[in-house]
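*Asks:* Listed below are the structures to be examined.
Bear in mind these aren't lab numbers, they're just calculated from the coordinates by the rules spelled out. Predicted model only: the values in this text are computed from it and were never measured. Cβ atoms are built from the backbone, for glycine too; each structure is taken alone.
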Structure P
Amino acid sequence: MLDISELSRRTGFPASKLRYYEEIGLIRSIGRKGLKRLFEEEVTTRLALISLGQTAGFSLTEIRRLIGAEGQPALDLAALGQRAETIDQQISELTVLRDGIRHIMNCSAENHLECPRFKRIMRVALKRRA
């Protein structure tokens, strides 16, 4: 068993966030030692899943549905597939942005607004926005 301060130290999650996660049902304590909440060691796996879900862009509500209530993941493969598609699109957009920034850094035009490639990059940015 881990008290909340040990769990916080091991996982990097502040105790306040652990209390909040418990409040919204993402994790569950198994009792108390004095005033400190106690958690089973397995909660570290659940916290790793929460962290992974957040990194992938899932909301806490979505993560709660994905990891299930009793610690066994109830992975929604369709939701994971949709998230993967969204990440692919973000990667594509960020690649274009990165390449545009690199072009601007190395462009020999006196004024970037006169550079044909930079103009194309701006048009693409506007189209993606619309």
Structure Q
Amino acid sequence: MSYDIEKPDEQWRAELTPAEYTVLRQAGTEPAFTGEYTDTKTKGVYSCRACGAELFTSDTKFESHCGWPSFFDARDSDAVDLVSDHSHGMVRTEVRCARCGSHLGHVFEGEGYPTPTDQRYCINSVSLRLVPDEE
């Protein structure tokens, strides 16, 4: 898969903190209930921490009590790529930034959440940057 923004690994390492690099470029996961956006209610747009692409909005964020920020839909259909993930002995759907290919988290369906899509985009806080709405 090719992306609009592609950089050598050394450049990603220089631009991202070690925690950001582990999640965004190595498909790591931050520990549950530790991310800065898990419980935030601030209105705004959540962008990719690696490239700044707008990914999710606070209007689709909901409390799933899973330990990571949860959204029921992406900002638009072109904001994220969904990729089959067979790691760790599971079959899941990985969510990546459609602009730079960075790992964001996973999306789950059919869990019975009271949302318009019955989807839960389970996203690592460290992969996001919240840009608050201007009031």
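*Asks:* Quick check on the output: -20000 is helix-only ellipticity at 222 nm (-39500 (n - 2.57) for each DSSP H run of 4 or more, over all residues; to 500), derived from one of P, Q. Which one produced it?
*Replies:* The read-out comes from structure P.
*Asks:* Please compute distance in nm of label points 7 Å out along Cα→Cβ at positions 66 and 114 for structures P, Q and give me the label with the greatest value.
*Replies:* Largest calculated value belongs to P.
*Asks:* So if we calculate FRET efficiency 1/(1 + (r/R0)^6) of positions 34 and 50 (r between Cβ atoms, R0 = 30 Å, to 0.05) for every structure here (P, Q), which label has the highest result?
*Replies:* Q
*Asks:* For the read-out relative contact order in percent (Cα under 8 Å, 6 or more apart), a value of 28 was computed from one structure; give its label from P, Q.
*Replies:* It was calculated from structure Q.
*Asks:* Given 14.1, 46 as the derived value for Rg and Dmax of the Cα atoms in Å, which of the supplied structures P, Q does it correspond to?
*Replies:* Computed on structure Q.
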